[in-house]
Structure P
Amino acid sequence: MEGEAMEKGTSSVEPQQHSGRQRLEAMSEQLEAVITCMRLEQQARCAAEEELRQTRELLDEAQKEIQCMDASREAEKVQSTSLLALLVKLEAENRDLKETNSQLAQECRLLLVKDAR
């Protein structure tokens, strides 16, 4: 009987050890799956961060270009305003010169008429 008890005791330990090994293997597989999943997530996050960095660089470049364009437009606006003011001044001078020319022409005609008499 003692031998039978020993066999029963030993035989009941073996299934427990086998069951423990199976659970350990299953947990190891689960751990590997989790690690693999985490690695994939980390790679995806790194790729997304790189894409975000590149997008930010492009955005910064676009903002700088917009600022340059705005500055250029402002300079063009100032220049256009100056040119318009100059045009108004030149038109006024031209009008004055035409009036002066007309008066001088009239005076010349009067002098020619007086000289002709």
Structure Q
Amino acid sequence: MPGAARPSNLDPAVADRLTRDAAGLVAVVVQQHTTLEVLMVGWMDDEALHRTLTSGRTTFWSRSRQEYWRKGDTSGHVQHVRDVRLDCDGDALLVTVDQVGPACHTGSRSCFDDGSLTVAPAR
């Protein structure tokens, strides 16, 4: 199970800035570096963030499989990390990448390609 107590090589100065959920995770928004298109959302614990920062490729924690996974190891659709930013509360990361191929497991470029929801006009 991931969490703050899980052994990690993450720089303590970075780890101290994170505000994790009960499972020890922070949300990660992945964005295409050149277009700023939002590609996907994932989850990282301290070790996944360490692996991402030191390898230059995104590593996530799978909440369903309870294991680490590096984007593209199976599909070949890798994400080359360009920048990682922490939000003001420390509970979310913004990772900009150069995406190779589709980002979504469905084969779509983005996990947000399923269309917009209807929004009522402002009153």
Structure R
Amino acid sequence: MTDFTASIFASNFVIADPDVTFTRGESNLTHYGQYNTIQRGFTMMNSFCKTCGTMLWRKGGGFPGMTIARIGTVDDFSLHDTVLKPEFEQFGKHRPSWLSGAVGVQQFHGNHSAGEP
């Protein structure tokens, strides 16, 4: 998992590209694409802030027409416990033995979108 996030954690949500709007800062983005670390062999394009280096979202070949955004990019924290509350965890096979899964969410051993239980 560290190949994807430099961490063992990543909280994301998926949104249709037509529903993504910028209120400011679009010119301050940079993008980096990678192919060799994606489990299913799709290219993943990462978008970062040029000023601070924060990854804001990804676009993956496995999710055409969708943006995979980081929950932390949403300023309205009330949404974190409501509409952005996690529905599932994936890649549980990589979870360290000392870490429990999230309570009340569906668990996937592998890639959820690939239907790996």
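Taking log10 I(q)/I(0) by the Debye sum over Cα atoms at q = 0.13, 0.15, 0.18 Å⁻¹ from the coordinates of each of P, Q, R, which one would give -0.56, -0.75, -1.11?
It must be structure R, since only it matches.
Using distance in nm of label points 7 Å out along Cα→Cβ at positions 53 and 85 as the calculated read-out, with 1.8 as its value, let me know the right label among P, Q, R.
Q
I have 1.4 for distance in nm of label points 7 Å out along Cα→Cβ at positions 45 and 93, calculated from one of the structures P, Q, R. Which structure is it?
Of the options listed, only Q reproduces it.
To test your reading of the models, identify which of P, Q, R gives 0.8 for distance in nm of label points 7 Å out along Cα→Cβ at positions 77 and 101 when calculated.
Attributed to the structure labelled Q.
Work out which structure the value -3000 belongs to, where helix-only ellipticity at 222 nm (-39500 (n - 2.57) for each DSSP H run of 4 or more, over all residues; to 500) was derived from one of P, Q, R.
Q
None of the figures in this text is laboratory data; all of them are computed from the coordinates on show. For clarity, every value in this text was computed on a predicted model and none was experimentally measured. Cβ atoms are built from the backbone, for glycine too; each structure is taken alone.
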